Every structure is written in C-alpha cells, then in structure tokens.
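See the structures that follow.
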Structure P
Amino acid sequence: MKYTILFVLSLFAGMSSAQTVLKLYNGVIPNEVAGPDKESAKEGKVEISNITRPTLEVFLPPKGKANATAVIICPGGGYGINAYHHEGVLVAEEFVKAGVAAFVLKYRLPSDKTMQDKSIGPLQDAQQAVMTVRQRAKEWNIDPSRIGIAGFSAGGHLASTAGTHFTKAFIDNPSRISLRPDFMILLYPVISFTDSIGHIGSRTNLIGKSPSRDAIQLYSNELQVTTHTPPTFLMHAGDDDVVKVDNSLRFYESLHRHKVDAQLFIYPKGGHGFGLINPTSPDPWMDRCVDWMRSNKWL
C-alpha cells in the first residue's frame, strides 16, 4: 500500500512539473472565419499545420533561478507551418536554463479561408501573447518591463513585425497595455518582403501573390524601424540560401541608423533552419544571445 501511495504521489509530482498550454483567447478569436479545426501535427508537434486555434505554452524556471525576464518564441515555417519543436520547445528549454521564463506561441497561419484579413492574423496573436504575459507577469514572477519576443525565419518576421508595428493595436486592448516587446531576438529572420531580398514564400502566404507596393513596404520591417524599436539581437548564416543574410544586415543597418542598440552575430556557414545548433560551428548562438541579454541587464 505504501509503495502504491508513493507511486501515485510521484505521478502527481511529474504532472505538476509539466508545462501549461493556454488558449490564447478566451471566447471569440478575432478576425476568424468560423469553421472546423483542421490542425494537424507531424511526429509529435515537430511541425504543426493548419493552425486556427492559437495557444501559448508556458515554460517557467524554478523560483530560485528565475530572473524576472520573459521571452515569447515564434517558431518559423514560412507562414505555412510552425516548426514547433526545434524552433520552439527546445529553445524554450534553453532559455529556462538561463533563468528566463519562455512562452512558445503557436500562432495562426494566414489563410483566406480562416481569416477575414489574413495579413494581420499572426500579428494579432503576437500582440495578444505580449499582452497576456504582461497582464499575468506578477503570477509568473516576471518583470512587465522585461518581456521580449524571439522568432526564427518567418517567425522572425512575425517577431520583428510585433517590434515595429506596436503603436497600432490589432486586438482589443481596453486597458491600453503596452504591446511593445522590450527586446527582440531574431534568428535567421525574414525581415524584408522586397523583391530583391525578401522570402517570397512567406510574403505570398501573408499578403498574397500580387501584393500592392504599399503592402510590401508596410511588411518590409527594415523600413519600419524608428528610435522606439526595441533593442535587438540578430543571428544568421552567411550562406543561407533560403532567407538571405541581407535581411539581418539591412535590419541591423536600420537599427544602427536610428540609434537602437543591436548586436549582429553571423556564422560563415550553416544554411537555414538549424534551430539551436549550427552544425558547422562549435560556438552556440544561444551563448552569444545570453551574453547580450546579460550586458543589457535582463539577466
């Protein structure tokens, strides 16, 4: 009997350490076209497609290690999937090791079938995530002035959009909570939608096959930087043949021109989509990122 009780208690202990997955919205999802949930996951959330019900997965460090900083993580996938595991969960676990609370955003994927305006759907989810973490900061032992956003590839486009379009709320925000991330971490990000350096697949999925010049400019985030854009850490590989390294270079140049604190880390090689570990280098970008966060007094 004693062993049975201990076994049951151990089960509860394991359950209590599991991370929480929250619905991003309570009630109606803004901008949605109601329909059946057709979400599908490949190999245990490695890749998730057809996302129409956004969530926020919570990863909290132990209280003794927590440093009151938080990061919302946007996985990549060309606005066609979420590379949820290697650009989301694994990254969250690394941030937790550094004492940072991490939140993996499973954001909606733009579609005319599921959204009234697909160009703003992912941004609505990113803004809602920032607002949610800021609203519940005390509950999660987070400083509401130390909430950043991170993104990989097209998730980097989403993160950089959240960091350059925050003055306009695309969600209900009656309490006027700040939607501005306090810092950005952009990993081999799609930044530009211009013909010369933009990732056309991401552009097509978000704003269509024949977007207007105004739409291209609006979502080319190197053109949207101001002096109020958050401090930014950028990482890219010079030989990336999917998302050109010029995306990070142009964004860094724009940040520098507007006197926004920024750090740019470029591997000579590595290609695209490698997540935490660039197989061509023994130098983990996460170490450089943590150093940058520490130098800015977020750790």
Structure Q
Amino acid sequence: MKKNIVVSVVLSMLLITAHAQTILPLYKTIPGSIPSDMVEKRDTVKPLRIRISNVSQPTLTVFLPPGNTATGTAIVICPGGGYSNLVINQEGWDIAAELNKHGIAAFVLKYRLPNDKIMTNKETGPLQDAQQAIKMVRENAKQWNIDTAKVGIIGFSAGGHLAATASTKFDIPVIENPTHINLRPSFTILVYPVISFTDSLLHKGSRNRLIGEQPTPEKIVEYSAEKQVTATTPPAFIMHCGDDKVVPVGNSIEYYKALLQHGVKAELHIYPSGGHGFGLNNGSLSTPWMDRCFSWMKENKWL
C-alpha cells in the first residue's frame, strides 16, 4: 500500500512537471494581504490526494494543449477542500490534463484560503483570486491562443462555491481592473458544489471558514449563490450525486432552479451514487461524467 501511495504522488508530480508550461503569481502586490510567517503545507498522506493548505501566495498554473489541437476555449479550475485546503491534483492537475486532451487551455487556480492572519477581509480573498485569474486569462488570450468569449470556470465542492460566487458577483469587482477586462465567466461547471450557506443546505466547515461561525442573515444570503443568480449569470453544467454525505445534493438543485427561474440555460445531472470528492472518476458510472460535460460544451458552441 505504501508503495502505491508513493507511486500515485510521484505520477501526479510528473504530470504537473510534464504538462504545466508556467506557474504564474496572480499579483505583483496581493490585495488585502497581511505580512505573515505562515508556511504553505503540502499533505500527500492519502492515496491520490495531494492537499495544499496555508495558501498565502496565490498562483495560476498554465496547462496549454498542443497548438494543433487548441480550440480557443479556456477554463479556470478551482479545486475543493472546504476552504481549509486545496485538493490540487485530483481536482486540479488531473482535470487540467483531461481538458487539454480536448484542446482546452486549463488554468489551475491555487487560491488563498480564508484566514484572518494573512488577509484584511477573509471573505473576499478567494473571490479576488478567482476574478484575477479570469482577468489574467483574458489579458493573455492572444499569447495563449484563447478566444475571450470562451473563458469558463469549473469548481469542485468548496471550489464550486467559489466558481458560483465568481459567476454571480462578476459585476462587483473586488480587484483592481483599470482596463475594464470582462470578469464574467462565459460558462460555469459545478461538480458536487457547495452553493448555499443556508442552515438546511450548508457545508458547515466552508461557511464557518469563509464568513465566520455566527454570520448575520444578510451575510448568509450574500454568500448563498442560489440567491444571487440573475438573468446575466453564465449558463451552467452541474453534477452531483444523490448519496453525497458531505455536501447535500440540494445545493445543486437550488442553483439549477434559480437559473431556470431567471431564464439562464443549465444542465443538471444527479447520479444515484458516487458520494463526494471523486474528481474525474465516479466509480459507479460506466461512462465518465465529464463526457457528458464535453457534449454540453459542444452543444453550446464553446468547444
């Protein structure tokens, strides 16, 4: 077993070395940053799961497909981890490699995790990083062979909350944007996402870490993405499992309902089993869920 764990971790590290062209800092000066001696940590104890915590220096890792396969589509990837860590390989690098196979430029976002020790406003830190990532991709579109009208975002679990927040708060910039780059994702992909901070649907750890253990009712509404949907929210592909014991499937259902109510196109897939946190591979499915996602992208002319 220990040998298999080591092999899995080594393969993941080789993946990022082989396919990632560049790891870019998100900012020259990190907004709202508080100087700290906090050290970033990497946990590789669990097989196939490399978790990064104590993130204070956000980065964007660039995975570009071969030039002859590039479609012009790009996706910013937000790994999950309950806003306490980032499952950087299973919900980051592995996803990027799969996207590259389909000619999609992929950008793994190592976003700051909410922490009063390193940021002046912990609830806006992750959103700043998501908006900055979208801005960077569009600013460098020519260099990276990207169509600025085809820049999407994908998020897993708490990363899904961040992706949904970026998709509903794009018109409220929390970063410097003097050239008015469009911060709206062209489309959104949500995988077993945290969506709602309401008591009946919340993932408690995610809510506590982002907005505190005793948030006001107004703050709960502000960070419940299903309550922030408008007619301009990007179209979405949503995937969840009915037996998810970590994040209730009602999160995805409520976001889907909100999109429908506002006339936004959406596709929702609820599988009976699979649980939570499986990344690309839901072992209960005969056909990978991402195949359906690629079909959705083609049907909507993003691929």
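Rule-based calculations on the coordinates, nothing more; no lab input. Remember, it's a predicted structure, so these values are computed and weren't measured experimentally. Cβ atoms are built from the backbone, for glycine too; each structure is taken alone.
Miscellaneous remarks
- Looking at FRET efficiency 1/(1 + (r/R0)^6) of positions 50 and 122 (r between Cβ atoms, R0 = 25 Å, to 0.05) over structures P, Q, structure P comes out largest.
- Comparison of P, Q by distance in nm of label points 7 Å out along Cα→Cβ at positions 82 and 266 - largest value held by: P
- When distance in nm of label points 7 Å out along Cα→Cβ at positions 106 and 210 is computed for each of P, Q, the largest belongs to: P
- If distance in nm of label points 7 Å out along Cα→Cβ at positions 26 and 146 is computed and equals 1.4, the structure in P, Q: Q
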